[in-house]
Structure I
Amino acid sequence: MAATAEKRKAGRPPARRDRLDATAFVEAGFEALARDGIEAVRVEPLAAALGVTKGSFYWHFADRDALLAALFDRWAKGRVAAIRAETDNGADPRATLYRLIELYARGPNTRGLAIELAIRGLARGDARAAAAVNAVDGERLARVAALFGGLGHKAADAEACAFLFYAFVFGQSLIARRSDVALRTAAADLFLRRA
């Protein structure tokens, strides 16, 4: 009898949460997106992962599309807040630029990068994803251009340097030689010494 009870218990979904808010579904959506891509962001698997019914999902969101809109909005707000926090420290502009590159050159956040790449991919065909990407890119480029301006660059040159900076930051994280930290660090140093 105990063995039968154990078998039934093993086949059950995780224990139901009585109070689940929309944030839990958004977080579960980010986890699915990072792990398996946009196709994994579906109502039924997310509800199962959270140990709730689909009805719980529909209490917070009209449909999957509404969840995706919430994901894009939360991602954009989070990335904008992060770049503001990373650049609003009053430190020397060059030191701030080195610190920003170090965040990526010393080993990117693979979960964060997977989410970013997925949203950027979706932005090619989804206006809401594109708006989120544009907001993030606009803030990142403006903040980094201001840092290059603090190094004495004229506005147009500072903007060009900011563009090259982010092309490097994201490009180096996609190159297969991810384990070669010394090469990435040397490339970053070379770029910033010439900036």
Structure II
Amino acid sequence: MCLLVVALMAYDMPKGWIKESSNPNAYEMGIAHGAGQNGKNAATIRSVMQGANGFGMLVQQFASDNYKGKRLKLTGFLRTKHVDKWAGLLMQVEGKIINPVTGKEERKVLTNDNMYNRFVSGTTHFTKYEIVLDVPDSSSYIMYGLRLTGSGQIWLDQVSFEVVGKDVPVTSSELNEPTNIDFDK
């Protein structure tokens, strides 16, 4: 007689955080007890199948009132295991607009960085990463967290925020003006 035991990992959701996914059955996310640096808890996203398609995000949002007109730096330590596509921190600043067609209030992304232009993949030890964005006066919310696209697992530990000076460059991949229009490089 052969007995097959399947262990399902169930993570507790951290209070105040939200799960988002393009394929909710493909990802588990929440608190990884004792998996952080120094044996503390960390947030994690894990694909539940090899070759998972889509993405999973674990995010939190807060009002931008205390940061309007300032440059904000998000710092976090990421660790990855067998990430086959990409993973990273994310932060976006959102505002409210009135849709001219419907007349309803909607949220609009004002600035964003999901580390796509400098993502993490493969298997890595905890490494410090930063995102720096301007928070416009017209903003309403700041959303931040971690994202896993494809298969693997990512952990987030030691999250902090700091207002920095304008001498610290923003990390967004958005361009402020056209560049390389002569295709020189």
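Every number in this text was worked out from the coordinates using simple rules, so none of it is lab data. Keep in mind the model is a prediction, meaning the values are calculated, not measured. Cβ atoms are built from the backbone, for glycine too; each structure is taken alone.
Worth a mention:
- Structures I, II were shown, and relative contact order in percent (Cα under 8 Å, 6 or more apart) at 28 was computed from II.
- Structure (I, II) behind the derived value 0.20 of FRET efficiency 1/(1 + (r/R0)^6) of positions 137 and 153 (r between Cβ atoms, R0 = 30 Å, to 0.05): II
- Read-out Cα Rg over 2.2 N^0.38 Å, computed value 1.29, structure in I, II: I
- Value 0, calculated as helix-only ellipticity at 222 nm (-39500 (n - 2.57) for each DSSP H run of 4 or more, over all residues; to 500), assigned to which of I, II: II
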